[in-house]
Structure P
């Protein structure tokens with residue numbers, strides 16, 4: 001199995017762990033005093049959280065999970081809204097040279113995550129909503 005690995009420094013390990021349990025819909029596989037590890041099969045993800053006093057300055061533009069359909073986007077959005085998250089929706093938006101349906105949530109450290117479905121390719125890079 002091939003996994004994407006993302007290692008994040010977080011200020012409050014407990015708060016961030018709670019966020020990712022809800023966002024990913026899974027419990028961590030390893031929990032230490034200053035470290036938490038999630039291994040997710042859908043998507044194939046190895047996510048680690050490390051307690052750190054220094055998390056100033058966002059070095060990450062954003063992170064995302066690509067799904068196979070608009071219905072999957074909406075199912076994840078509904079699931080996370082039931083968990084109490086605010087999900088910023090963007091349907092039929094052009095971003096990154098693609099037309100996408102997506103929504104965004106923000107973790108406790110200010111990192112934005114998108115769940116997205118790519119509907120078509122585009123020659124336009126910038127974000128614009130198709131009306």
Structure Q
């Protein structure tokens with residue numbers, strides 16, 4: 001599985017993966033009981049634990065995809081423009097994220113026209129389009 005992103009969904013995916021791992025270990029311990037009669041009786045419980053582990057694994061994969069979109073950095077960048085009266089500095093929102101092994105930087109918009117939350121939402125939308133999701 002890919003690395004966990006440091007986002008809410010990333011932490012959720014990690015927790016789900018850990019629980020699924022514990023369930024698989026529990027199911028294996030039920031199957032490996034020394035007493036064959038008890039092991040046969042516990043086979044149903046072991047299968048239930050394995051099914052639940054598989055369901056949690058799928059849920060963790062979905063959370064990882066969500067975490068992948070959440071992992072975007074929005075920041076204010078200063079751009080200097082030369083005018084007839086001299087240089088003037090403006091601030092704009094920019095976003096950056098990793099795609100492959102490279103960092104992608106995108107212009108988002110002016111802080112006069114949008115809040116940081118709106119800029120983050122727009123950045124996630126741009127990242128989803130760039131990833132083809």
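No value in this document is a laboratory result; all are computed from the given coordinates. Quantities reported herein were computed from a predicted structural model and do not represent experimental measurements. Cβ atoms are built from the backbone, for glycine too; each structure is taken alone.
Things worth noting here:
- Origin of the derived value 0.98 (Rg/Rh (Cα atoms, Kirkwood Rh); candidates P, Q): P
- Label whose coordinates, when FRET efficiency 1/(1 + (r/R0)^6) of positions 6 and 30 (r between Cβ atoms, R0 = 41 Å, to 0.05) is calculated, return 1.00 (choices P, Q): P
- Ranked by distance in nm of label points 7 Å out along Cα→Cβ at positions 22 and 118, structures P, Q are led by Q, which has the greatest value.
- helix-only ellipticity at 222 nm (-39500 (n - 2.57) for each DSSP H run of 4 or more, over all residues; to 500) derived as -19000 - corresponding label from P, Q: Q
- Structure (P, Q) behind the derived value 14.4 of mean count of other Cβ atoms within 10 Å over residues 62-69: P
- Of the structures P, Q, the one that 0.15 was derived from, the read-out being FRET efficiency 1/(1 + (r/R0)^6) of positions 14 and 70 (r between Cβ atoms, R0 = 25 Å, to 0.05): P
- Computed 5.6 for distance in nm of label points 7 Å out along Cα→Cβ at positions 54 and 110 - originating structure among P, Q: Q
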